[in-house]
Structure P
Amino acid sequence: MADIFEKLLKNAGPLGQHRERAHGYFAFPKLEGEINSRMKFRGKEMIVWSLNNYLGLANHPEIRKVDADASKEFGLAYPMGARMMSGNSNYHEQLESELAAFEHKEDAILMNFGYQGIMSAIDAICGRHDVIVYDAESHACIIDGLRLHPGHRYVFKHNDIEDCEKQLIRATQLIEKQGAGGILLITEGVFGMAGDQGKLKEIAELKNKYQFRLLVDDAHGFGTLGKTGAGAGEAQGCQDAIDLYFSTFAKSMASIGAFMAGDKAIIDFIRYNIRSQIFAKSLPMPIVIGNLKRLDMLRTMPELKEKLWSNALKLQNGLKEKGFDIGNTNTPVTPVYMKGGVEEATAMVMDLRENYGIFASIVVYPVIPKGHIIFRLIPSAAHTDIDIDETLKAFSETKAKLDAGAYKSEVIPDMAESK
């Protein structure tokens with residue numbers, strides 16, 4: 001019998017294989033200072049495009065005050081225990097009620113974290129006879145939720161309604177054959193890598209032909225899309241057709257936690273069957289009270305969303321004017337697609353950080369195919385015109401170097417060592 005740890009030492013995984021050189025610079029970097037559009041990285045000021053602080057609430061003085069006051073009054077321990085046993089409060093229920101009303105749903109359930117929350121919700125909803133139909137580019141939390149599912153699952157090509165319908169037909173036929181089960185269709189309001197919205201309206205229209213329930217993960221749409229900020233369903237005019245609306249507080253609310261909203265009877269079922277919440281400590285009171293304040297600002301300060309979109313469009317239009325490919329994004333998420341190898345991408349990231357003061361996340365092989373590079377920029381209400389202008393200039397100059405082959409000859413040092 002082999003030692004189970006042996007395989008871990010022999011195969012560190014697709015990302016872990018680079019850990020010795022990457023740690024602390026390309027992976028697990030440390031941004032320091034007040035959360036804003038400019039922060040410190042290794043002692044140097046950077047324009048930061050890697051924070052999902054969409055509405056600029058992370059360091060807003062009103063938010064800081066509410067967080068501090070709530071922490072002073074309650075501490076981080078209160079309430080103690082899981083909500084089902086001893087960790088409930090009027091504030092927790094108030095936040096659920098306000099979120100449900102904001103999303104035009106009957107009820108909502110709070111979750112400690114978005115990732116574990118949606119995984120566990122999928123597990124609670126779907127039994128072995130049920131079939132899940134899902135978009136091919138669904139977030140990792142959805143994929144991990146699918147791994148918990150003991151029944152069948154069918155994937156449709158990203159935002160391909162024709163293929164979506166084919167998979168619904170397959171699911172329907174399987175259920176008719178086995179004589180039991182139902183269909184849950186899962187997609188996203190905004191796909192966080194490419195920035196395109198899920199085709200919620202078109203999917204909802206398929207309800208006229210097939211019997212299924214629709215779960216939408218709108219982590220990036222909540223607070224950023226729609227007239228009131230209620231998300232992609234509101235923006236596309238089909239919120240009523242979304243049976244379960246899910247989002248996290250980690251993006252536009254710049255906080256911790258998540259929620260799922262829907263019909264009261266279904267939310268009640270989830271509340272009493274979602275293992276990740278039943279067996280986990282309740283959200284601390286300062287976080288709940290802080291989230292109530294954040295939701296209030298999201299509702300009553302539309303200028304925050306307007307500023308976000310103003311910055312996003314300036315950045316995106318500027319990139320397009322300079323000849324960059326930003327794909328089909330129709331949200332603030334701004335991908336920049338380029339061609340090049342891993343070593344070239346690594347050199348370009350270092351050039352941007354060390355010589356231009358630009359901190360941006362990058363995606364390369366094995367996450368995407370070899371020869372491709374994606375920079376993922378996240379504009380926020382906190383960015384300024386100067387931030388955008390300096391970033392456009394930096395990307396133009398480094399892209400010219402990339403195209404000229406300048407980064408192919410770069411010798412990349414061990415950044416984990418050179419701290």
Structure Q
Amino acid sequence: MTTLSAEREIEHLMTLHPKGFDLSLDRVSRLLERLGNPQDRLPPVIHIAGTNGKGSCAAFSRALLEAAGHLVHVHTSPHLVNWHERYRLAAEGGGKLVDDEVFAEAIARVAEANQGQKITVFEILTAVTFILFSEHPAEAAIIEVGLGGRFDATNVVKRPAVSVIMPISMDHEAYLGDRVELIAAEKAGIMKRGCPVVIGAQESDTALQALIETAERLDCPTVVYGQDFLAFEENGRMVYQDEDGLMDLPLPRLPGRHQYANAAAAIAAVKAAGFEIGHRAAERAMTHVAWPARMQKLTQGKLVELAPKGADIWLDGGHNPGAGIVIAEALAEQEEKNPRPLVLISGMINTKDQTGYFSAFKGLARHVYTVPVENSDAGVPNDELALRAEEAGLSAEPVSSVASALMLLRDSWDGPAPRILIGGSLYFAGAVLAENGTPPT
């Protein structure tokens with residue numbers, strides 16, 4: 001690490017500015033103007049919103065573009081272990097997480113331009129995205145929305161190459177509304193008049209209708225999952241289909257059937273943004289895509305060594321009822337192929353529907369160990385979280401840590417090696433990766 005540390009710069013900002021979100025674009029727009037409006041000097045932007053699947057779509061989009069030989073910047077949030085994960089800068093042979101010195105210098109420059117004005121740290125870090133992406137050459141920029149869409153700080157991009165709306169479900173109701181069509185309207189706020197739109201697989205017809213109506217009102221060329229493109233499994237392969245025909249591809253490296261639709265949305269998005277993706281590039285993308293803490297298999301590390309011998313360990317940061325359903329479905333698939341008892345080790349924060357998340361695992365999970373989310377004011381106490389799991393019909397007990405849960409399992413387990421899902425929050429999943437010694441790279 002250099003003496004000018006990005007981590008220190010951000011910690012300093014945290015002491016000056018409020019946590020949370022500012023649901024307007026005035027402050028970030030004012031700051032960007034002082035910086036010379038770098039958001040207007042980006043390569044073609046793939047802008048991604050949605051409740052679930054945003055990060056997977058970003059990962060597939062990056063894999064597709066890089067497999068086709070393109071230089072790609074990627075902005076995602078939140079990070080899991082280090083702030084640097086939010087900024088992947090284009091490089092030959094594949095993007096690299098931003099160098100600490102480059103990152104710290106950009107933060108300092110943006111903070112100076114802000115001149116001590118009232119602003120959130122997320123807004124400053126979004127301005128950093130635009131500084132970094134405008135000053136380093138690339139052929140595409142993939143930008144994931146932080147919260148909502150319409151008033152998210154990333155929504156100052158005037159003419160995205162494509163706006164992508166991934167599956168929408170109930171989440172962040174305090175900010176976005178308490179009905180799925182209200183949340184859809186907020187997410188649809190990233191659509192820009194006349195710019196292409198890709199709508200991923202939607203579980204709610206009312207959400208889908210709200211998205212289509214917005215796109216039509218803005219005269220956006222629109223492709224919709226299930227109508228204009230789709231993906232399905234056939235003979236152990238994934239088939240992608242749109243008006244150009246079929247692509248017969250390997251199953252995605254990211255496990256779970258829900259990833260077929262995420263991969264399909266990425267293929268549709270990259271094409272709608274004007275990039276040609278050949279069959280060979282699409283094949284390579286499916287086998288090389290990586291997205292940490294989304295049904296990530298843990299095979300080595302300090303925590304893995306504490307588990308029962310031969311245990312099958314998965315990590316997933318999904319934290320709302322919609323995510324619980326797709327994770328449970330992915331684990332049910334694993335169960336069909338290779339039956340094992342399922343145990344959950346869960347930590348969650350208090351802004352999420354904990355009982356709704358656990359309900360997806362009823363009849364599938366044998367037991368839940370609930371643990372505190374360390375270093376978070378919003379963590380649900382482990383005894384309270386155990387009650388939420390019991391409300392969902394699961395057997396649960398609070399323990400002090402992930403390490404304790406794994407050792408308890410190891411010392412008491414009798415029978416076939418278990419399948420273990422660690423998760424319930426991206427923040428928690430990041431702490432697990434850090435403790436395991438396997439942070440994202």
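Brief remarks on what is shown
- Value 0.95, calculated as FRET efficiency 1/(1 + (r/R0)^6) of positions 90 and 298 (r between Cβ atoms, R0 = 35 Å, to 0.05), assigned to which of P, Q: P
- Of structures P, Q, the largest value of relative contact order in percent (Cα under 8 Å, 6 or more apart) belongs to P.
- With Rg and Dmax of the Cα atoms in Å, for residues 234-321 alone derived as 16.1, 50, matching label from P, Q: Q
- Between structures P, Q, the calculation of Cα Rg over 2.2 N^0.38 Å yields its largest number for P.
None of the figures in this text is laboratory data; all of them are computed from the coordinates on show. Note that the coordinates shown come from a computational prediction; the quantities given were computed from them, not determined experimentally. Cβ atoms are built from the backbone, for glycine too; each structure is taken alone.
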